[in-house]
Structure 1
Amino acid sequence: MSGQNLQNGLTFRLKAPATERLDLSGVSPAKLANLSSYDIASMKVGMGRHALTLGDAFDISGSNGDTITIEGSGASLDFAGAGLCSGTLRIIGNVGTYAGRKMTGGKLEIRGHAGSYLASGMTGGLIHVSGNASDNLGGILSGDRFGMAGGTVVVEGNIGARAGDKMRRGTIVVRGQTGEGAGTRMIGGTIWAEGGFGPAPGYMMRRGTLIGSKVERLLPTFVDCGRHDLVIVRVLGRYLKATLGDLAPKPMPLFVQKIAGDMATIGKGEILLPAG
């Protein structure tokens, strides 16, 4: 993307590595739309005793619009895109925990790596991560009823353990491999891992679909249901291609191996792999 396009809307450039963790949940096109430059710079984002403001932590340029760009990186940048409902939030660098938390719409673009609990409680919109994502992507937080409940997440790299913990709806696409326990306690939705699943996917999953190229190790409570021509897999693949374009996963082969589970619960979930 050209430098000209990056200048549309507001741009925040991190002045130096943050001396305390920053809560960026208030930084979105909708939340800043009606604020003056002074009000934006005065917003409290620090979570430490000094309570840094946006103006303390960032050099701010541009004007309000549908796009916000944050240039700077670090594990201290938490809640990036939390509550995002419209427009685009672009992060040039890495982010900390809870990015995209309870996001309902718009697009969160992370040109780097994301920390734990990415997309927790997300119900709509698109998150695109160019690097890796840590543990509990789309997972549940204490006090929530479900994890991810809608929207789409695309991660170009690998993801950590327990992705989709108590996930209810939505789609997670991973170019690389998942960590241990992907789809733990899953209730619905889809996790599509082009690089395959790590050990023990689907622990205590009730419903939902895990699609991938391979599984490192299956739980003994999953049952091989044989080779199938599942039309729904092709329908899902075409839908994702139509909605995501180049971000969509590569199509699965005509025949897939269906593995049902977790039989330790109601057993209506499924793992779909290329049939040998």
Structure 2
Amino acid sequence: MQTSIKTLFDLSGKTAIVTGGAMGIGSGIAKRLAEAGANVLIVDIVEKEEALETMNEIYEIGGKVEYLQADIAKTSNVDAIIEKAIMVFGDIHILVNNAGIFKYLPVTNLTEELWDRTMNINLKAPAFLSKAVVNFMIAKKHGGRIINISSIDSLKPSGNLATYDASKGGVRMLTRSFAKEVGKYGITVNDIAPGGVNTPGAAKIMGDQASQEQMDAMKAGMEQFVKSLPLQRMGEPEDIANATLFLASNASAYITGTTLVVDGGLLLI
């Protein structure tokens, strides 16, 4: 007998950890998973006050959410994240490694500081948090879902983002490596590669010191970019959230080690 659509996407009784969930793409993911019935632990580096808008929206729909302020770049915080989820919700079924940073910089200006910070947040953190969650899931013998947010830049570099691109390329291979090893435990591991998405971070690309001329040039370039996309619009956090729900649900039960591209057709241009 076929599983009903309602059952396929029902996450009731499941617990999800979402890193970088206070705002932007992570906020959209946290809200969508909560709407599907999951208990959500948001982990972010910002003060809790900055996550309250997301949390209140979840409360308004009757969802369950908790917050933990933590710098995921420090592996010493991994145990605290796992312990918080277990203490509040009693289990872990879904991990979404969403938190990430990027900075536009030509390869001729690469700095070791930027390289290390980017790799620690974008690649090392997902690796060690996934390791801890996988070990927990294996011990509990109930399987689970790990979803990594990579980037379209892991497939098609856009320029001036070598550090970011390298980290996200690593996330794609990390996804495949974990998937190959943990599938026998009923754990699927996939990544989502967003294209351009409207987020607070993306809106601040030029920084506070940008001149009006630079801002005008960026706006014109963005308008041209959007027109070139087959779908002719930027992505929204909800687009990535919907893809995450699919990979977190039973609808994707036979999918692992793959990249789901959500880019409005960017790879076609």
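Please state which of the structures 1, 2 yields -13000 when helix-only ellipticity at 222 nm (-39500 (n - 2.57) for each DSSP H run of 4 or more, over all residues; to 500) is computed from it.
Numbers: 1: -2500; 2: -13000.
Working through the options, I get structure 2.
Here percent of Cα pairs over 33 Å apart has been calculated and equals 24, so which of 1, 2 was it run on?
Details: 1: 24; 2: 18.
Of the structures listed, the value fits 1.
Which structure, out of 1, 2, was log10 I(q)/I(0) by the Debye sum over Cα atoms at q = 0.11, 0.14 Å⁻¹, for residues 56-199 alone calculated from, if the result is -0.46, -0.73?
On the way: 1: -0.35, -0.55; 2: -0.46, -0.73.
Going through each structure in turn, the value belongs to 2.
For FRET efficiency 1/(1 + (r/R0)^6) of positions 160 and 192 (r between Cβ atoms, R0 = 25 Å, to 0.05), find whichever of 1, 2 sits highest and give me its label.
1
Quick check for you: by relative contact order in percent (Cα under 8 Å, 6 or more apart), which of 1, 2 is greatest?
Structure 2 gives the largest value of relative contact order in percent (Cα under 8 Å, 6 or more apart) among 1, 2.
Comparing mean count of other Cβ atoms within 10 Å over residues 24-31 across 1, 2, which structure shows the greatest value?
Result for mean count of other Cβ atoms within 10 Å over residues 24-31 over 1, 2: largest is 2.
Since every read-out is calculated from the coordinates, none of them should be taken as a lab result. Everything numeric in this text was worked out from a predicted model, so none of it was measured. Cβ atoms are built from the backbone, for glycine too; each structure is taken alone.
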